[in-house]
Structure I
């Protein structure tokens, strides 16, 4: 057994596992009726972008924003070493096999980053060539810059394990990298990126790849990577209850738990309890922000004014008539506390109307302001 053969076994096992997970929800009918038409539409849409690129880009934004957006996308990268928890029993003692596996995994990670850079550049090529005016040579320079940036981000994630320090450093790196596009010429940026990429590849190959001190963190990363599709499927399944992360954490609003309503009564007490419970329940709060965030993103992204207002109106109808808010309200009332202290039906209905208004009004105001602002930007 060699390191390459062991990597091949684990890589093929991961592919079979992911196919099994996806096969549970995606059968041939979905491929035939959804993915293939979507692929055809995407190709036709991409061709139309080449014909009229300016129509698909807001004039108020400079063309270099597309490169910053590419940097933002590739920030998710990291090195994958295919480590497993059982490896501490035998693989750590076999240095040749251990290092061979990690070298093969590191090479695979490098190919992933190169492939991601090629794919993103191919998608962004209409804007890069027709808005910014880049040629083949300059596009290759941007490709080298993206690869070097991915290597640096992945190295930071590998070396710095403290999450706050790591993400602060990555945020600073993202801002500095975006500014380099403005202050440096592409020739200088290419030389610096190529040198940085060579240094990082050599350093990782000789220092982090043979090292054992990252083993347990890499095992956790491998579990997360292996469960990515299963987590995504479970995250979108309404039937599966998602437990909150760090339940009971003090929120930014109402941190001290003071009374919200000055005149206490059963309905106000129940509503206050639900509001404070929502602010402390990370899953419910995250789902609320996701619904609002997707709406704001759609309003900002759509190029036509009437489409922005259509999304805004559909958002109001969704909050008012969809069962999502009602389901959220009933889930919160289904907690064990309310089994011990039951709530009468008239109080439930009265509090539901107030609870819905409290969640709807801020979201509608925020979406309305976004629609007005983006309408003004689009028209001008």
Structure II
């Protein structure tokens, strides 16, 4: 009476999820939503363990067989009902509504008690609740569905509110995916009492077979999806700690350009104290600002007064600018006075990300431009 996945796959999923709960409980507990997310992952991991063969056998042995496999199979859904009560409070706060946690937990316990009473016949027969035929199976699902349906409806309302507030198409992806996944979850629970009523009338078809097959494993699917989502902040923090996050990688691409420009313009380097906890995003922004300050100063040292190189005509605008910038950088380092004219970097940036992309493109051309100007000076 367990999931259909081989334990070689399902046990690691549960084990990794429990480890994720420990990590998040230690490192991600500062905000209310963090703590609620930790509770949700923990609850899903426990519920899934009740249906995972290895963990299920451990629980049966640890309870001296007072907990049977059939009971654990039903208790897994009961854990989801408790989680639904907790999640309703969280989603309500997001929507500006206040729900009483004790009241909802009390309702959840009543629903669970009624559901387990209806599930007693299946437990006595040693079968899954989906395989039971009659009003007992229908009553089991009807007693446990209300809070889960309420939770899913609130999830969809939050996602719709996010869709309405989004101004960028890229921001529509996550709410749309949330609506799709929650709709599937909602359908899977509504399906239970419908199939139960079908069986009452002696109707056994593809829907009943699908319900029995999917219900064995839907805990695992839920856990995988939610654990993957809540693992993203953990991975991002770890990536930042070892220096492989996106801002750190962007900054490394800019460092050769920054190093040469600040060598010519040391006055642009910020010399004040820096909080080491500000992270790689701050360091990237600081690097961008210092490069921009250098470009502003070097624009007065432009050396494009008729001095041309044989292949100047074949360069694009940014390559041509990189060569002129390299000449200006060399001129300042040699102590030459400003030329008087100014040349600015070709730019159409509308935000910081666009500016980072443009400076990264300039950094790619910087090495060849610097080498070309050095070769020009040796002629």
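Just so you know, all these numbers are worked out from the coordinates, no wet-lab data involved. If you're wondering where the values come from, they're calculated on a predicted model, not measured in any experiment. Cβ atoms are built from the backbone, for glycine too; each structure is taken alone.
Of the structures labelled I, II, which one yields -25500 when helix-only ellipticity at 222 nm (-39500 (n - 2.57) for each DSSP H run of 4 or more, over all residues; to 500) is computed from its coordinates? Can you show the working numbers first?
Numbers: I: -23500; II: -25500.
Clearly, the read-out refers to II.
5.0 is what came out when distance in nm of label points 7 Å out along Cα→Cβ at positions 153 and 289 was calculated for one structure; which of I, II is it? Could the numbers behind the result be given before it?
Numbers: I: 2.0; II: 5.0.
Source structure for this number: II.
Could you figure out which one of I, II the value 5.0 for distance in nm of label points 7 Å out along Cα→Cβ at positions 9 and 57 was computed from? If you can, show how the numbers build up before the last one.
Details: I: 5.0; II: 1.9.
This value belongs to structure I.
For relative contact order in percent (Cα under 8 Å, 6 or more apart), which of I, II scores largest? Could the numbers behind the result be given before it?
Working: I: 18; II: 13.
Ranking I, II on relative contact order in percent (Cα under 8 Å, 6 or more apart), first place is I.
Where does the value 20.4 come from, among I, II, when mean count of other Cβ atoms within 10 Å over residues 97-104 is the thing being computed?
On the way: I: 20.4; II: 12.1.
Considering all the candidates, the number was obtained from I.
Could you tell me which structure in I, II was used to calculate mean count of other Cβ atoms within 10 Å over residues 41-48 as 10.9? Working shown, then result.
Numbers: I: 10.9; II: 23.1.
Value 10.9 for mean count of other Cβ atoms within 10 Å over residues 41-48 corresponds to I out of I, II.
Taking distance in nm of label points 7 Å out along Cα→Cβ at positions 81 and 361 from the coordinates of each of I, II, which one would give 5.4? The partial results should precede the final answer.
On the way: I: 5.4; II: 6.0.
Here the read-out was taken from I.
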